[in-house]
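Bear in mind that the values in this text are calculations on the coordinates, not laboratory data. Computed from a predicted structure; not experimentally measured. Cβ atoms are built from the backbone, for glycine too; each structure is taken alone.
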Structure I
């Protein structure tokens, strides 16, 4: 889908390091990124290049050491944890590679977990959770314990959880990394459909096959992010 012109997410000069016995290890180095509303952004790069850290910082799950972050035109990098949590609850949804499901709870209960900290009564939460499962093609698996689902089904439950309270921005961290080719294609088809309907998506992956799904592409190497030239080719400097 074409972007609307409104900026959904923006990072300027974002840096992040982790402590190690030998000293600080830089993971993000002066990262700049702009994703417009309605865009589908794809970030590729080798394992260990900083992709997951970038996504968790953009999703306000970790603090940056330096730099600034905006969400829907509002600077959020200096907010307290309570305000950051509100943005995560109402504005952004997160999908992880490892699903992060409660194995002995049903698919429906796992999706309902999205409403645990939201002002939503139990009946409405259940209705919305069922609708989200239906959206990802798992209405018939609502009562199934997560541990008995296939990997592809578990990932779709995780996506349904993110969609149950529809986010303006969906952040996806290697969502097809643990899936077989058929299940991976099904997940990417769903992301394309969500983007066509107007949802902004930022996907990180080491799989170059998914670049064509996006409307904008960056590459990441050694903590540095570079936007690819229109039409592909080497990254811009």
Structure II
């Protein structure tokens, strides 16, 4: 009768995908990435309402124009950078690929869309700058904790998610008789073998027996960590 089945619509597939992804968190996926997919779903709902006054759309009706308009909505209404908007659009594409893998047959509108990311230069800290930060005295314990976690990351190469979950079980004695971090990376599941240099060892010793839940460092949430680092 010309009615599109509910399970063949974009938001329905978004929901299915995110529910399945949630089950992988802590195993083969991270909470952070899951949250990004949930945010993308919410932005898409807001976009459809704002631009087309609809709550959902059949997958087969999506065109490259919808993709471009979603990108522009993110840039103008959500005021995000080009690269951030492109990441949202990438996750949008992932949902369409998920729909195809689920058995839905349609022409992928992303075949006519080109992703354009801006090149970024994140820069780097010199050893002198790292040393200055490490020896800086703070009146706030919170800032001191953030500083120590940051310096620990500089010397080990571990990202926030892996430092946050670091426990005594991840510290082992290597073949050289010294302490190493032997830990599966949270995002990739690949084991990291990282020698503990003097400064990271000093930081671990500083918090030995002073943290909760078996963690080796007093790491706060990633959002608060970024706020305090500013």
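Here are some notes:
- At a computed -8500 (helix-only ellipticity at 222 nm (-39500 (n - 2.57) for each DSSP H run of 4 or more, over all residues; to 500)), which of I, II: I
- Which of I, II yields 2.2 [distance in nm of label points 7 Å out along Cα→Cβ at positions 77 and 93, calculated]: II
- Winner on percent of Cα pairs over 34 Å apart once structures I, II are ranked, highest first: II
- Comparison of I, II by distance in nm of label points 7 Å out along Cα→Cβ at positions 61 and 205 - largest value held by: II
- With relative contact order in percent (Cα under 8 Å, 6 or more apart) derived as 16, matching label from I, II: II
- Parent structure of the calculated result 45, given that percent of Cα pairs over 21 Å apart, for residues 45-180 alone is the read-out and I, II the choices: I
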